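Structures for review follow.
Just so you know, all these numbers are worked out from the coordinates, no wet-lab data involved. Model, not experiment: these values are computed from the prediction. Cβ atoms are built from the backbone, for glycine too; each structure is taken alone.
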Structure 1
Amino acid sequence: MKLCFLVNADSIHSYRWIKYFAERGHEVYWISIAPNSFDEIKGVNFYLLRNFSCKLLNIIFNISSFKKILRKINPDILHVHYAGVNGVLGALSRFYPFVLTAWGSDVLVASKSRIVRPLVKIALKGADLITCDAEHMKNAMIKLGADSSKIRIIYFGIDTEKFKPGPRNENLITKLELRNYPIIISLRSLEPIYNLETLIKAVPLVLKECSETKFIIAGKGSEEDRLKKIVKGLKIEDSVRFVGFVPNTELISYLRTSDIYVSTALSDAGLSASTAEAMACGLPVVITNSGENSKWVNDGENGFIIPVKNAVSLAEKIIFLLKNKNVGKKMGEKARRTIEEKNNYYVEMAKMEQIYWSILKLLTLNSY
């Protein structure tokens, strides 16, 4: 197949999706508004559009160039990721067939804006087929006017051969001065939606019972300075490590070096990638009851589900796992099995490939 993707090149999800189809031998073209943040993928032709801070300008000044590139490529399928600017460009291109993948925040958060909502509706209405990774996202898109018959559930998936249990990284332990300490890790961005303040407020409560515990807070974001001030105000600087953005290639080392994974998000689409990666690495997880998290984590079996904004409950679960390491180990083993069985990257991408073939088969039948 000749596949053309319009998807921003600053996301590991984009990179992994496109890499799969390139390695399957398809002719792949990648168009992006954001510069490529990753290594080049062999055989993939990359096009960079102009990037403006204003969403409307990104549409106005890129639609002509985008259409021109499409005419040059003439792909079998156009697949656009994210029902925002990219989705609108896909709809305005009038290209057929146009597949759209919604990521979560585009439908669940951004669409609440009176400015963005019409753009999301244009993207959804213009798509010939839509994928998402959660049933509640599907319902949200239907409310925005999407045709339910066009929607398919496809997970981004985790490479369970890459993300799996393994030894702690001694260099990382030395670098962060974490030797002989139990370690709690959060990998969510430092943005309001991920509510890292709740985790920080739980830290003193955990330290009262398990004083040697250390907390790794990875990621960057607009809340970084404020969160660091809270840590300083609580006088827990010695127990918290802000490590900044962690490249995907280094995530495995951080997860294998940690004992418990935490996510305090206020909203999620499907299961977040970092949560799924932690589960694949055999970590017990403590995550909030948002999105469809409860469909992936059975409370008390392969992890814990806690209410949002509840530092006390979070601290209690962390303390329990620190004091009951055998229970945590069994939870982690069950968590990995969950990902292997329900969220395998290769299985999900194979499903997507079959959808592409089905679309082309239908096109062939309609041409007669």
Structure 2
Amino acid sequence: MGSKLIIAGGGIGGMAAALALDRAGIDVSVFERTASFAETGAGMSLWPNATRVLKSWGILEPLMATGEPFTQFDLLRPDGGAISRIAMDTVNSPCLCIHRAELHRLLLEALPAGRVVASRRLESFSEGPDGRVTAVFAGGTRVEADGLIGADGIGSAVRSQLHGAHAPVYRGYCIWRGIASGVGGRTRGTISETWGRGQRFGVLPMGRGRVCWYATRNAPAGQPDGPEGRKLEVARLFAGWHRPVQELIEATEPADILKNEARDRPALRRWGKGHVTLLGDAAHPITPNVGQGACMAIEDAACLAKALKQCGNLALSFSAYEDARRGRTAFVGRHSRRIGYLGQMENSLAVGVRDLVAKLVLTVSRDMALNQVYAYEV
């Protein structure tokens, strides 16, 4: 296909799409609103549904060298007792914990020079009678192309113009994230999540002595930090929880602790129109309960490239891509919300039942529970 495409948004989804399209022989340019063109944030997990794609792009091996594979997931109680321990021995591609910035860097480095433009925030777009799309950026810069891919995140300007500007849905809990150094030996090869009452704590070892952790708590939307500051607030909320929870918090610089709210959006019946489509969080933002935000964007990128290679018509290619992805991403979004609902339960009786049911379900149907999300192949 000889089309020239532009991608609005240079996060992981935009970079993955650019690489997939470039490998498919499609002329593509990425426009990112920030000046540094670098991913921020904390650690993340990459599951087999994404690592299979990354391997096909030739960047899994360097990712393995900078991150840490894991082979077990432990679901725990605050005292450290196991609800379930799941060996990841049925998957056919690695599971990996890395820093988001490292994945972003490798995607960027795999692209030919000149494909990315920083300090370009998309404000609007228009599509002419011939299908040509004009993207308008802050400051008045206009760029024409055959098609536009909105990969500009949960607050996507492309999505807002297509479907209206609606606020994301708050799911009732906030999330702290941090990276601790020098404590990796206690957690190597195993990720874990501990379920309490209205609170959770997750541990993701990232290699080289680094551990990403996250903590959740039920709270009203917009609740400010406690007067003691984020680090002491999190330490207080999780006092008495099993090791190494307090060690991880203590080993994290206060300024490096991020705080966000769990938000997503209802699934769309259609994503784009004509020569405009959406990808990643712009299309289907999900809560982070199954570690699939970036994985879904990577799947999207591979599927989009596949559709464009198989069909010579751009509008039909975009439509085929959306048809292939809507059901899958809606399912993962619902599944993630359910996990979040269960993990954030507060009632003591309900929590006891939850833990028992989770143990039984994960013991009896471990493979089914894993394969529904992680065994998918584009």
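Table for the structure above
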item: For relative contact order in percent (Cα under 8 Å, 6 or more apart) computed as 14, the structure of 1, 2 it came from; result: 1
item: If helix-only ellipticity at 222 nm (-39500 (n - 2.57) for each DSSP H run of 4 or more, over all residues; to 500) is computed and equals -11000, the structure in 1, 2; result: 2
item: Of the structures 1, 2, the one that 0.10 was derived from, the read-out being FRET efficiency 1/(1 + (r/R0)^6) of positions 100 and 348 (r between Cβ atoms, R0 = 25 Å, to 0.05); result: 2
item: Winner on distance in nm of label points 7 Å out along Cα→Cβ at positions 60 and 76 once structures 1, 2 are ranked, highest first; result: 1
